[in-house]
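Rule-based calculations on the coordinates, nothing more; no lab input. What you see is a predicted model, and the numbers here were worked out from it, not measured in a lab. Cβ atoms are built from the backbone, for glycine too; each structure is taken alone.
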Structure P
Amino acid sequence: MSDKPFLDSNILIYAFASGDPRKQKAEALLAAGGIVSVQVLNEFVNVWRRKHGRDWGDLLEALAVLKTLLDPPLPLTMETHELALDVARAHGFRFYDSLIIAAALQAGCPVLYTEDLQHGQTIKQLTIRNPFAE
């Protein structure tokens, strides 16, 4: 069981966004450390390139910072996939959100920081928190 939080991709994106009011809070969460999955990193890359139009050099620098601040990312495994199916069926989440929850559960994280899910909801030992709503 980890005492570290799990961070969704939106936390990473805001930490590197210019002029975003959520930047300071997201940077503080990153600086405190946490856990992500390969899926979170993939989403970060996709959004940074597609929505923010950032170049590959900036992206590689950001990923290097993340590797320094965060634990090694959790892989996407068949066990994660199967747990995500259970989470999606039991709670009605979209599948990709369920993969994030499943990875956080597998890591034993007490908290999942995201703005995409219901603030305060608990799934097993995991509490979902929107740090921008607190």
Structure Q
Amino acid sequence: MNEKTFAEKWAAKAPYVLSLVRIVPAIMIMFSGTMMLFGFPETMEKGGGTVQLFSQAGIGGLLMFVGGFLLTIGLFTRPVAFVLSGEMAVAFFQFHAPHGWLPNTNGGTAAVLYSFLWFYIAFAGDGKWSVDEYLKKRKNGD
């Protein structure tokens, strides 16, 4: 008998789940970028403004917006995830850690989770649903 076990069937779904683990947080971080840059769907700045584009926060917002978009569609996944991982690490150490080292008390939980998630994606790759995967198949003639 060549019937697959439940565990084998479950494991076969991992590349698809990896895509979801990439796509959903990528949309979330992309919207963090739109909030900083465009005030959409609402603003992150006190008083309702947006960040200055050529400020450190503006560059961070641009990285989150463009990087989030690229990760959502799965284009240049590994390098973009690596850059965003570093950005989130900088965000934690620069803006949250001065208020204490415990992310749960300094407001840095999201920055730490994003940093490690993007670091994982930089190594794990894009999953089955991505432009990178499509281009790879096309190059190999599949």
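What the table below lists for this structure:
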| item | result |
| --- | --- |
| Origin of the value 25, where relative contact order in percent (Cα under 8 Å, 6 or more apart) was derived from one of P, Q | Q |
| Origin of the value 3.2, where distance in nm of label points 7 Å out along Cα→Cβ at positions 86 and 102 was derived from one of P, Q | Q |
| For distance in nm of label points 7 Å out along Cα→Cβ at positions 30 and 46 computed as 2.0, the structure of P, Q it came from | P |
| If helix-only ellipticity at 222 nm (-39500 (n - 2.57) for each DSSP H run of 4 or more, over all residues; to 500) is computed and equals -16500, the structure in P, Q | P |
| Test item: FRET efficiency 1/(1 + (r/R0)^6) of positions 14 and 94 (r between Cβ atoms, R0 = 25 Å, to 0.05) calculated as 0.75, pick one of P, Q | P |
| Mean count of other Cβ atoms within 10 Å over residues 22-29 from the coordinates reads 18.8; which among P, Q | Q |
| Mean count of other Cβ atoms within 10 Å over residues 6-13 - structure with the largest value, from P, Q | P |
| Origin of the value 1.23, where Cα Rg over 2.2 N^0.38 Å was derived from one of P, Q | Q |
